[in-house]
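See the structures that follow.
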Structure 1
Amino acid sequence: MLAQVQTDVRAALAEQAAVVEQALDTLLPLPDGHELRLVEAMRYAALGGGKRMRAFLVMEVSALFGVATTSAARVAASVEMLHAYSLVHDDLPAMDDDDVRRGQPSTHKRFDEATAILAGDALQALAFEVLADPDTHSDPQARCELVAALGVASGARGMAGGQMIDMATEGQVLTAGEVARLQALKTGRLIQYSAEAGAILGRAPAPLRTHIAPGKGTRYGHIDALFTGDIDWDLIATHARDMIQVVLSIQAGRVMPSMLLRKLGTYSRRSLLYRALRELGRVERTLFLLRFFSSAEVRRGIRAETTKIEAYNDFLDWVSFGGPVVKSGDPVEQEKQLKYASLVANAVMLSNVADLTTVIGDMARDGHPVTPTLVASTSPYMRRHILRFGQYALDMDDLPGPLNPQPLPFEQIP
């Protein structure tokens, strides 16, 4: 049942993402003249990536109130434009200084810093322009409410204010309340607006809007639990030797982690070892949260790794013929399809890396400087050159040459 629910959610996300992607493409036409480069940067930042979770919320809540898909898609596209603008500016050297976004060079690396700043500014402006357009909603009051709500969610009382708090408190250990406020502003307000926008479009009464977009007094037990309660240090000290013995047994291969989990699950809360390991896990969780909140470097590292995973999964979905949904209900067939898709994706990535290495080598021989920064801006997830549904001819006599990896010819920087 859980697997089916996960599959349904992924399918719904992919379906709505395609609708919003089309809306973004329509709202970002390429012009003539010198502003062409600006719009190219805007399209680069806004199109072709991400889960579109905020857009998904707009589309799904709008559907609850019977809003036309075209209107909902315009509002969802405006949210994605504003979100894209925030990412473009976050990646700039003056902010988080990230060179890679979703497995691709950041906008300021793909273009330049000045163009990236203008692209972010223009995406932010276009987001409000789309909301104010009569094509979004026939009721001027609804359009005004959308514009006002997005302004609050993205300004000093929302996303931008949260970013300022994050910068001002870098290196500090924050209290639970301070962390909650930071995250509520920096990330939560735009997500909250995404849900609220569908209710505004549907002209829902105030009580329903409050239900969809919780107020300041809302509490979340599963989050609050991370910051409450005391550690039972005596229990940990009493069973420290037993826990060390378990770790040594796992390292030596005498006990499999899966078997240990089954045993702990069987004894459940009656097992003192289970309770001791749970307490130790809470200590580790607390230490990690403290490192995460106090170290910008840790946060950047986690985000970079998350970005890599998201980029790979997005590439895997693209490579998979028929989309990301596994249609078979047979677990054996499901495993075969997933492994085959992973094999194809890794084969394409290997081919991309081999081609990139060849091109970089040719550039070096032609006198172009090759630096680690240049190599870091490349990606194995390139796809524009791949004709997934083209006509393929298989020539078994045309065997590829052996791989001959060479060290990258980095230019010596004095």
Structure 2
Amino acid sequence: MTSRFRSSSRFERPSRVEHAPIVYRIFYFVLFLVAGGYHGIVWAQDRRPIPPQVPDGPLEFDAAENVRFRVEVVTRGLSHPWALAFLPGGDILVTERAGRVRIIRKGVLDPVPVATIDVATTFTLSGLMDIVLHPRFAENKLVYLTYNKPAPNNGRMVTLARGRWNGNKLVDIQDLFVSDARIGASRVAFDRPGFLYWVVGGPPGPADAMASQDPMQHTGKILSLRDDGTVPESNPFVGRAGYKPEVFSLGHRNSLGLTLNPMTGDFWESEQGPQGGDEVNIILPGRNYGWPIVSFGRWYEGPRVSDNPYRDGMELPLVYWVPSIATSGMTFYTGDKFPQWKGNLFVGGLQQGRIPLTGQIQRIVFNARWEEIGREPMLNSLKQRIREIREGADGFLYVLTDEDAAVLLRIQPAPSHSLNR
């Protein structure tokens, strides 16, 4: 391994069940089909209760560690946004699931998209998803996107694309890498040396779940590429028979969050389980994260995914949830506006325990060895599905809700945010 990867000895942990007997997997597959397969999952999502409108505010909340914070609506008018990226100067690019890239200038949403992409489908785990700026954006103006590309016979393929920001619009959008995955959440991020990491999620149900373990498929993997879409020679499986060389790690389900830990340089990934078993993982080269052989969760129909949540040769999650909060975007807080939150991880949640109107943010506190020592739910009372959370250059946190009438929120200190009482 080259010096691209720092030593991982500090994160050696006991790893995570034997493959479920084939009769159980057949049983789960039949149940999945009876429930309507992927279409059944979409059917349920399409009939969620309509959440209350977020008040104009500002709203103020008390939190642990003597913090009081304010939540303000930056803008309304978004429809199922997925991700955001801050441009130099403070403008914000936002992706919408239906294939639109929007821009917010000085807090005002431009009614005209700055780019439109032909996407295959627009339900929860497809459409236009992530957006990120190249690390040298100031020089090259490159912007990266992930989306579901239309394929023959009404198919779709999870795809990485790249465009150029000309100051007003996103232009020259071209595909860099078309994966063989048909469905799945997708995130993208850059490490410090400038390599690109791309999450390609796996099927949510038992059908085809073992694709996440197949090193010759992109489904349920994290891929590592150069910024032009080619494969680095330093990837862990380059030259190994039976493995796609772009695979960096395997055994993932649906990874809806990917962020660089600015204190260590490691990538951290948030991953949804089914019923229970949401995870946060530290992503290390060549590691197997277990799905669906091991999990803390249950299939949607009720049976356990596995009898044991661990197995030798598979990584244990750093953080996990039972019940699930349907983890989404996440970020580390590094600013100075909230000193008590510095180094904390903020994880979005779409709903808890499959109960509608229970979306939230969770603040997770770690000790010096990156072991969890505290967890605080936030914004539950808004009853919104939280899709994305990012820290802005101003030291405030920015939050996207995932609704038909979605909003961008800003979390900032209340006028007297230290509660000395």
Fill in the blank from the handout: Taking distance in nm of label points 7 Å out along Cα→Cβ at positions 243 and 363 for each of 1, 2, the highest value is that of structure 1
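If Cα Rg over 2.2 N^0.38 Å, for residues 195-386 alone comes out at 1.55 when worked out from the coordinates, which of 1, 2 was used?
On the way: 1: 1.55; 2: 1.03.
Corresponding structure: 1.
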Exercise for the section: Work out the source of 11.9 here, i.e. which of 1, 2 gives that when mean count of other Cβ atoms within 10 Å over residues 283-290 is computed. Expected result: 1
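Comparing Kirkwood radius over Cα pairs in Å across 1, 2, which is largest?
Looking at the calculated values, the largest one is 1.
Assuming -2000 is helix-only ellipticity at 222 nm (-39500 (n - 2.57) for each DSSP H run of 4 or more, over all residues; to 500) as calculated from a single structure, say which of 1, 2 it is.
Numbers: 1: -21000; 2: -2000.
Source structure for this number: 2.
No value in this document is a laboratory result; all are computed from the given coordinates. This is a predicted model, so every value here is computed, not measured. Cβ atoms are built from the backbone, for glycine too; each structure is taken alone.
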